[in-house]
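Multiple structures follow.
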Structure P
């Protein structure tokens with residue numbers, strides 16, 4: 001639903017900018033070739049700037065998307081390693097650690113699926129308690145045994161650290177000032193096209209619609225890629241699902 005509202009808002013903004021430019025251009029209709037040439041130059045220059053900004057924004061969003069994918073793979077590896085190394089410690093701490101790791105992995109699968117957004121706060125709140133359970137079980141089992149600590153503790157520490165990494169990545173987006181400049185430049189570019197049409201008193205509906213739709217789709221894809229929880233593009237939690245399957 002959110003992605004539909006974003007798409008409709010972008011299309012509506014493009015239409016509104018074009019209509020505003022057309023009406024403004026129609027008010028100042030006159031025979032002035034020098035002015036019209038200047039308008040054409042500014043139109044082309046503004047379109048080039050918009051293309052650069054969209055390319056810059058999309059590249060950044062794609063880079064963050066790949067970083068999130070890599071982090072999920074790293075976390076799945078850390079969970080699997082921690083579960084296997086739990087076999088190096090004695091009971092009852094072995095079972096305590098394995099149960100906590102399984103519970104944590106189940107919740108990571110739910111959290112990373114993005115299907116139950118109403119459960120995100122609860123899952124994030126539970127993470128701290130599960131971290132404490134895993135760490136305490138590992139500490140008690142390896143106490144006074146430095147070689148065993150070196151085997152068991154690092155992957156658990158990595159699992160805990162990756163939780164903070166995930167949170168940081170989820171909050172990392174294109175800065176709002178840059179997004180505002182991008183949207184503003186797009187509106188100006190479309191408005192200038194409408195202004196030129198208004199100057200000649202003609203609407204080039206098909207051509208202008210194609211340009212407007214391309215811009216709206218490019219912006220929508222950039223936003224969708226950067227804000228993964230609200231759009232159609234999702235990050236696969238398959239590596240963590242596979243790690244959970246091994247634990248069972």
Structure Q
């Protein structure tokens with residue numbers, strides 16, 4: 001039990017596996033996530049990451065029994081930052097409960113696909129805790145200040161249609177179809193130009209965080225020098241799938 005990593009083709013899956021605690025994250029699990037992401041980052045096989053939970057539950061949050069061992073917000077925020085800055089696309093596949101630290105992890109992914117019976121909540125107000133500032137900033141950027149206040153002030157659970165309406169998730173599907181939809185989406189992303197995928201993620205994140213960057217110029221130059229554009233255009237004109245040369 002803990003964090004289980006599998007690689008199938010181009011897709012790596014990290015599964016939160018602690019079903020006796022509804023996949024609540026222990027201090028050891030928060031600490032283990034950044035180095036696990038580091039392993040996937042340098043694995044040239046992997047083009048997409050899926051974060052999921054075991055036994056029909058995504059994550060019930062941080063284990064309350066471990067609050068004293070989390071070093072304040074240190075371990076949770078470090079894990080969140082490692083996930084949010086992971087350079088390859090990260091997809092949260094959400095079933096069941098996605099609460100507290102579970103929402104923290106899901107929001108740090110690039111996209112969130114959920115089962116239509118999933119439930120979401122951010123519950124520090126039930127415990128007298130203050131949500132981390134960096135985490136709150138990410139939440140506000142994702143869903144806006146009013147929706148963020150609704151979740152934080154009420155500490156109530158909302159259903160998947162509510163989460164979709166406020167932008168907390170990107171798609172909802174019947175639970176029995178969710179894994180297939182995520183697999184199809186990951187396959188589609190893996191088939192695209194990985195240079196474009198990686199550049200797009202980096203540039204969008206910089207814009208969202210209001211950071212100035214000259215990386216657009218560097219990526220554009222690399223797209224020419226690597227032959228990525230030539231292959232994309234040739235494949236389009238020849239009506240065949242592209243075989244993009246850039247791989248990392």
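Observations, loosely collected:
- Structure responsible for 2, 10, 12, 13, 11, 9, 8, 7, 6, 5, 4, 4, 3, 2, 2, 1, 1, 0, with P(r) over Cα pairs in 5 Å bins from 0, in percent, for residues 141-236 alone calculated and labels P, Q on offer: P
- For FRET efficiency 1/(1 + (r/R0)^6) of positions 37 and 109 (r between Cβ atoms, R0 = 41 Å, to 0.05) computed as 0.10, the structure of P, Q it came from: P
- Each of the structures P, Q was assessed by mean count of other Cβ atoms within 10 Å over residues 189-196; the largest value belongs to P.
- Which entry (P, Q) yields the derived value 59, 40, 34 for Cα extents along the principal axes in Å: Q
- For relative contact order in percent (Cα under 8 Å, 6 or more apart) computed as 15, the structure of P, Q it came from: Q
- When mean count of other Cβ atoms within 10 Å over residues 53-60 is computed for each of P, Q, the largest belongs to: Q
- A value of 25.6 for mean count of other Cβ atoms within 10 Å over residues 93-100, calculated from one of P, Q, originates in structure Q.
- Structure from which -14000 was derived, helix-only ellipticity at 222 nm (-39500 (n - 2.57) for each DSSP H run of 4 or more, over all residues; to 500), options P, Q: Q
Read-outs throughout are calculated quantities, based only on the coordinates presented, and are distinct from any laboratory measurement. The structure displayed is predicted, hence computed values, not measured ones. Cβ atoms are built from the backbone, for glycine too; each structure is taken alone.
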